[in-house]
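Okay, got some structures for you below.
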Structure P
Amino acid sequence: MLTFPLSVKMVMIDLDGTLIDTVPDLAAAANRMLADLGRAPWDEKHYRAWIGNGVPRFVKRALTGEMQAEPDAALNERALASFRRHYGEAVSDLSRPYPGVVEALEKLTAQGYSLACITNKAEAFTIPLLKNLGLCKYFKLVLSGDSLPKQKPDPLPLQHACRHFGIDTAHGVLVGDSSNDVHAARSAGMPVICVTYGYNHGHDIRQSLPDAVVDSLTDVPQYLRFYA
């Protein structure tokens, strides 16, 4: 049973749905992709439920309208190339940090925590997005979905970040918005705090039993104590 505040040195934070509301740009790119294929667009509500598990699965969901269905392989290949082109051209046009994010990052940095961004988004999109929105400067480490052989919910990115900063997994904490984040943290043997907003396929994140749930990233520091 964990006791708060947690004694940690490093705070790992998910990107999509935790730091930044990226759905507007993802939805726009996906609808441009569908237009290229002569297909009708989806509304933003559908895309909010489909976020998570990386771009390839997101594109498959846009093509099929289902969470795990497999589209025709040739069609999927064309769609994926189209989506990547459109999203790369407008990765940060409409996306914005959630309220309180910058304030929280400033406070965590001032308190001495090492910050890492751990996302399943490809590096080609992750770095421009963080830079364009002025968030890159807060992170000493950014691990994207293609930075390592495996991504969340596998614990590898979290374990890699701990090795990078020379800490035990018990002295790191993951902040995310989805069951993927909870599973990754549990597998890595580290605590996890989840935000109530964000993308969790329409399910209440409390059902995944994170160690704490917050309504804003600004609430995270009260759960932490710097481990010297």
Structure Q
Amino acid sequence: MKLYSYFRSSAAYRVRIALNLKGLSYETIPVHLTKEGGQQFAEAYRHLNPAQLVPTLVDDGLAITQSVAILEYLEETHPEPALLPADPAARARVRAIMQTIACDIHPLNNLRVLKYLKHELGIDVEQRDAWYKHWVALGLEAVESMLASSADTGLFCHGDKPGLADALLVPQMANARRLGCDESVLPVIVRIDKACMQLEAFRLAAPENQPDAEA
């Protein structure tokens, strides 16, 4: 498998975690989102991913885009170890956590959105970062409530084994830390994040450990 990735992309980070949790080997193909005007806009890459985003997973010639679709594909094609619970109600809970991050938080602070705010709307850096921080904090506080109010929350987001919800939560928490979000209002998330980062699968997936990492 080949993973077209950018070290800072939280969406690519999610997929790296899942691949590592499942023990799957893959080759990282860096796609730098700011160099050369954005390597994601190159014709060869657009052929793989018409949305011109990362990540893209290529498996035996099949190109799969959108991180959550990739995660579901990995779960279906490599079911062990399972990263989704077996029970339908539990799966729905995990997917709700995932989608709160992937649908409610991430699209609002995606790089192309931040660039549009700056270059097309003339928003200054301070205002842009305030936008970013607002939506990250609001979304993570919702996730915190979901986790804190459920008896299904264990050492990780669902029970005592890491799964797909954790694969989305850890990258989003890394973004929150970069922004200086208030962690004191996220005690359950902070605890889960700490437990995840003690596992090699999460540490190896971290941005600073990628072949294209920059200071």
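Ranked on distance in nm of label points 7 Å out along Cα→Cβ at positions 57 and 201, which label among P, Q comes first with the largest value? Before the final figure, lay out the partial values.
Working: P: 0.7; Q: 1.2.
Comparing P, Q, the top value of distance in nm of label points 7 Å out along Cα→Cβ at positions 57 and 201 belongs to Q.
Thinking of P, Q, which structure, once helix-only ellipticity at 222 nm (-39500 (n - 2.57) for each DSSP H run of 4 or more, over all residues; to 500) is computed, gives back -14500?
The value was obtained from structure Q.
If relative contact order in percent (Cα under 8 Å, 6 or more apart) is computed to be 26, which of P, Q is the source? Intermediate results must be reported in sequence, preceding the final value.
Details: P: 29; Q: 26.
Answer for the origin of the read-out: Q.
Looking just at mean count of other Cβ atoms within 10 Å over residues 121-128, which of the labels P, Q belongs to the structure with the highest value?
On the way: P: 18.9; Q: 11.5.
When mean count of other Cβ atoms within 10 Å over residues 121-128 is computed for each of P, Q, structure P gives the biggest number.
3.2 is what came out when distance in nm of label points 7 Å out along Cα→Cβ at positions 65 and 129 was calculated for one structure; which of P, Q is it? Intermediate results must be reported in sequence, preceding the final value.
Details: P: 2.6; Q: 3.2.
Going through each structure in turn, the value belongs to Q.
A value of 0.97 was computed for Rg/Rh (Cα atoms, Kirkwood Rh); which of P, Q is the source structure?
Working: P: 0.97; Q: 0.95.
This figure was derived from P.
Check the numbers for percent of Cα pairs over 15 Å apart, for residues 113-152 alone across P, Q and tell me which is largest. Can you show the working numbers first?
Values: P: 36; Q: 52.
By percent of Cα pairs over 15 Å apart, for residues 113-152 alone, the leading structure of P, Q is Q.
Readers should treat all values here as calculations from the given coordinates under stated rules, not as data from a laboratory. Bear in mind that the values here come from a model prediction, so they are computed numbers and not experimental data. Cβ atoms are built from the backbone, for glycine too; each structure is taken alone.
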